[in-house]
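Each structure below appears as structure tokens.
Just so it is clear, none of the values below were taken in a lab; they were calculated from the coordinates. Everything numeric here is computed off the predicted structure, so don't read it as measured data. Cβ atoms are built from the backbone, for glycine too; each structure is taken alone.
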Structure I
Amino acid sequence: MRLRGRGPHIGIYKVVERVSDKGIEYKHTLTACNLGGFIQSATMNLSPFLFVPLMLLYGLSYTQLGFLVLLNFVAQFAADLYFGWPVNKYGYKPFCIGSQVAIVIGLALFACAPWIAPGHEIVVFAIGTVIFSAAAGLLEVLLSPITKTIPAENSEANFMIMHSAFAGGIFAAALVTTLLLRALGNDMWQLVVLVWALLPLYNTFQFLRAPLPGIVPEHQRMKAGKMLASPVFIVAFFAIFFGAATELLIVQWGSTYLEEGLGLSKIVGDVLGLCFFAAMLAAARLLYAKKGAGLNMNDLMIWGSVACIVLYVVAAFAPAVWLVIVAFGLIGFCSSMLWTGTLIVAADNLPHTGALVFALLAGGGDLGIATGGQVVGWLSDVFAARAPAGEDAGQYGLKMAMFVAVVIPVLSLFCQIPLKKLAPHHGRPATRAVESAGVQD
């Protein structure tokens, strides 16, 4: 942006003026992105809460359910890797609208599977899962760079608010879905899915009328090869790999751990354990958005990793269930910056990369989540087979796997320390946000 004026004071005034104007102009954009983050998370985490009715009604096996989980991950990861380049080429608008439509279609197919293919429901479940999971992965590519580059007095606050909405989606997927199934009965699971599909349908119209920031022009953009070879990107990739696993391992295994490992009922475990985790995750990000302007993100990620090391040990060996639930909540709070903070410092130290850096780092995060979850499942079986005499094999296996999982936040710490030197956090002043963003109607 070129400023006109007779002196430096006029130039500064015009930057502030433009930022203020853009803040008003992008109000609908921020609303759509925040709802998009909520939808993305709820969609990603919805199907596991339907597994019990699907098993009871359609005779699905654990292997088939595990296949749906695998498809969920593979589709998200593929979307992360693929869509960075076309988004950089064509801009945000068509993909924001398309992602919402695809989620509606995927959820509707999933819900209609018993009517479309009776006796072969798993085929349509799989197709629906691929569609809505790929769309959720696409949202990872879109929402972070949009909220990070919208001109604002504090673009990091907008970014954190959107990611707190993501945490809210975890909370809602656990609480709303569980309570609706409890109230309506397992036979009405299709209605629950179709109710969830109304949100992306509504948000399609939100994105239609929302202005979006422009993509960095190709001639100004850092070449992909140069970015991939950058020490900043390489260390950030591993930092988000282990940071995402530290954060979302609780989402993957927390319910099973509380139910099978500690003997809580499913509804109590989901509501107390996972909802408390998600609420603390959201609270930490909202707190940073409001009060975190003077804080150093690198330090928050380092100390968050240290705290999670301690909390994973507590979760594995606490003598009382309530201590485990408290540990889950504190893991949510302390891990809250590991994904978001890595994106912030990497993007700020790798300027002019457009959506690509967010896409590839999101792929690293998804890969870390999937790998961490698979390793914990494998370790649970290994330790269960070697349970001491008199010990419940399942409980012993889960507890020991949770203890060994402490290596994940340890590795997160080992990545965050060099990342602080390579990609120091300096914040993002409003003038930089204005200079890097255009408007896409």
Structure II
Amino acid sequence: MSDHHFHPESLMMSYGYKPELSEGAIKCPIFQTSTFVFRNAEQGKAFFEVAYGLREQGKNEELGLIYSRLNNPDLEILENRLTLWDKAEDCAVFESGMSAISTVLFEFLKPGDLLLYSSPLYGGTAHFISEVLTKFGVEVMGFHAGMGESEILTMLDASDKRNKLAMIYVETPANPTNAVIDLELIRQLADDCSSWDKRVLVAVDNTYMGLLWQHPLKWDADLVLYSATKYIGGHSDVIAGACLGSKALIKRVKTLRTFLGNMAGPWTGWLLLRSLETLKIRMEQQAQNAQIVAEYLALHPKVEKVHYLGLLTELDGEQYDIYRKQCTSPGAMVSFEIKGGEHEAFIFLNNLKMVKLAVSLGSTESLAQHPATMTHAGIPVEEKKQMGITENLIRLSIGVENVNDLLWDISQALEKITIEEEKAISRASSSFV
């Protein structure tokens, strides 16, 4: 019995927290403090030596608290718990998903390096890569889901930049199309471009799959990134980000985080600790609801196409194979193309009653948005077309509501398209009378 290994969902209640250090409180308190008192000067010296890398932490030495920009109990306990699902060695938490992404890219890329990235990406990430990183002399190159290793290598060789490749950044499933990318192939590609003195890193944005449904480290990714605002937070009341990986890489990430000052504060840490306790049951209900919604949309006469992993079959070839190999669930993100264009998409969005018209995803409430004019508005029109981000594409983040209520809301909003069109025809006809 002493060898029993508890599951992550069980450990979310207590892992990394010692009640005896907090007056016996069953839940971790909010350590709303900027600094911490040393018992003596020798202890302060010892803590700073480890914090600044002047020496390695001793085998049985407790890492001391110094200042909340460096470490805070809420943050440290949260980081410990976040490692469990991905079986990561370490984790760094940030005040937003974009601060996690930007810190990682700044730490591991230098002027003259090449970043190879998948497309499409979340709009904020795409903008940072194309408009900010390039100002610092980093070269960037995109590739599309479905491209094979030989195709990408040919593209790299044609550009004469293969030897500059320092990192491959992947978002899978892609936002908002749900296109999946083979992480095993990406690791092989990175290894083929590595040399004895330089390992090409693989960083994966796993936000769409939360902590449950895909584990990139299993496929030898070096770094896993999350917008913790989404499934990890799950209640639309906190902004946060996280990066997981080996102790060596996360140590570098945390060092830069210290000097950029974009670590998460105690309130953020406490809110995320609360959310982790229900993460598994929330995500399972969301995925269950999403499957039903996707199946309903796939049969609806006013819907052209549905993009949802749970609808893939063997006829979808490689996309189906990658999904089955890599993911443990189809997730809770559903995108669909409505018959028509932007006008019809807006009619649908404007007539939803329970589903809220808002960006973000992964929360308890269901959300709908129009990627082409909202989250991906900054991407040039031609690029959006290549990515499949069309004017009639709608993205749904499915929540934990009663699925019958979701189906009713979606159904009545779709029906409004015909009503609005009939009204427009009637108005046009009456103008000639």
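Thinking only about mean count of other Cβ atoms within 10 Å over residues 196-203, which of I, II has the largest value? Structure I gives the largest value of mean count of other Cβ atoms within 10 Å over residues 196-203 among I, II.
As an exercise: semi-axes √(5λ) of the Cα gyration tensor in Å, for residues 68-155 alone, calculated from one structure in I, II, equals 30, 17, 12. Which structure is it? Intermediate values should be presented prior to the final figure.
On the way: I: 30, 12, 10; II: 30, 17, 12.
Attributed to the structure labelled II.
Ranked by FRET efficiency 1/(1 + (r/R0)^6) of positions 92 and 396 (r between Cβ atoms, R0 = 41 Å, to 0.05), structures I, II are topped by II, which has the highest value.
A value of 26.0 was computed for mean projected area of the Cα convex hull in nm²; which of I, II is the source structure? Walk me through the numbers before you get to the answer.
Details: I: 21.3; II: 26.0.
So the calculation was done on II.
Can you tell which of I, II yields -12000 when helix-only ellipticity at 222 nm (-39500 (n - 2.57) for each DSSP H run of 4 or more, over all residues; to 500) is derived from it? Traced to structure II.
Compute relative contact order in percent (Cα under 8 Å, 6 or more apart) for each of I, II and report the one that scores greatest.
Working: I: 25; II: 16.
Result for relative contact order in percent (Cα under 8 Å, 6 or more apart) over I, II: largest is I.
Each of I, II could give Kirkwood radius over Cα pairs in Å, for residues 124-243 alone, but the derived value 17.9 comes from I.
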